[in-house]
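These notes open a run of structures that come right after.
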Structure P
Amino acid sequence: MFAWLDIQPEEFDLMTKNIKALLAHESGEELLETLKVYLSCKMNYSLAAKQLYIHINTVRKRMELINELISLDLEEPTNRLKLELLLRLI
C-alpha cells in the first residue's frame, strides 16, 4: 500500500517518529485517538467532538497540541492520506 502511494522510507520513518512523539506525551493515547477521529471526520471539529463525546474546544486544543508535536502539515491532502493509512495499520 505504501509503495503504491510512493512513500519513501525516510517519510515513513518520519511519520512513525511523529506517532511515537504523540504516544510519548502524557496524554498520548488520547491525542492519538483524537487524531484518528479528526482525520476520519475529514478534519471537522464538530463531528469529531460528537464522535469522541467531548466539547469542540477540547478537540481544537488537542489538535493544536498534536500540530505542535508532529512535523507534518495536515492541510496537505497527500500527507493526510498517508498518515491516515499509517494510523489504520497500527
Structure Q
Amino acid sequence: MKPWLGKGLDLLASSLEPPKHEPNEIDWKVALSNDTKRLAEHLCAFANYPAGGFLAFGIGSDASIQGLTKDEVEKISSRIASIGRDGVEPPLPSD
C-alpha cells in the first residue's frame, strides 16, 4: 500500500468517528460535480496544502456514507485525472 493511501484512509476513518468532522485534509463529496472549475480549485488547494489532501467521494456533508458503484468510481477517477492534467497549471502528477 502506498504511504499516502494509508494516511488518507486513517484520516477518513477518524473523520467519520464521533464527533464527525471534515478536517482540512479531506473534502467529502456525495458525487462528482459537473463544475470542472471548482474541482480544479479543490485539486489546487490540496496540492498547495502542506501535507496534501483527499477528495472522499460517496460521503454526504453530514458524514453519511452513500457509497459508489464501480462505474462511478471509474468515471470519477478518470475525470479527476483529466482535470489534474488539463485544468491545473502546472499539471498535477498522476501517481
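Tabulated data for the structure shown
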{"quantity": "Mean count of other Cβ atoms within 10 Å over residues 34-41 - structure with the largest value, from P, Q", "calculated": "P"}
{"quantity": "Value -22500, calculated as helix-only ellipticity at 222 nm (-39500 (n - 2.57) for each DSSP H run of 4 or more, over all residues; to 500), assigned to which of P, Q", "calculated": "P"}
{"quantity": "Test item: relative contact order in percent (Cα under 8 Å, 6 or more apart) calculated as 27, pick one of P, Q", "calculated": "Q"}
{"quantity": "At a computed 1.0 (distance in nm of label points 7 Å out along Cα→Cβ at positions 42 and 66), which of P, Q", "calculated": "Q"}
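Readers should treat all values here as calculations from the given coordinates under stated rules, not as data from a laboratory. Since the model is a prediction, treat every value here as computed from it, not as a measurement. Cβ atoms are built from the backbone, for glycine too; each structure is taken alone.
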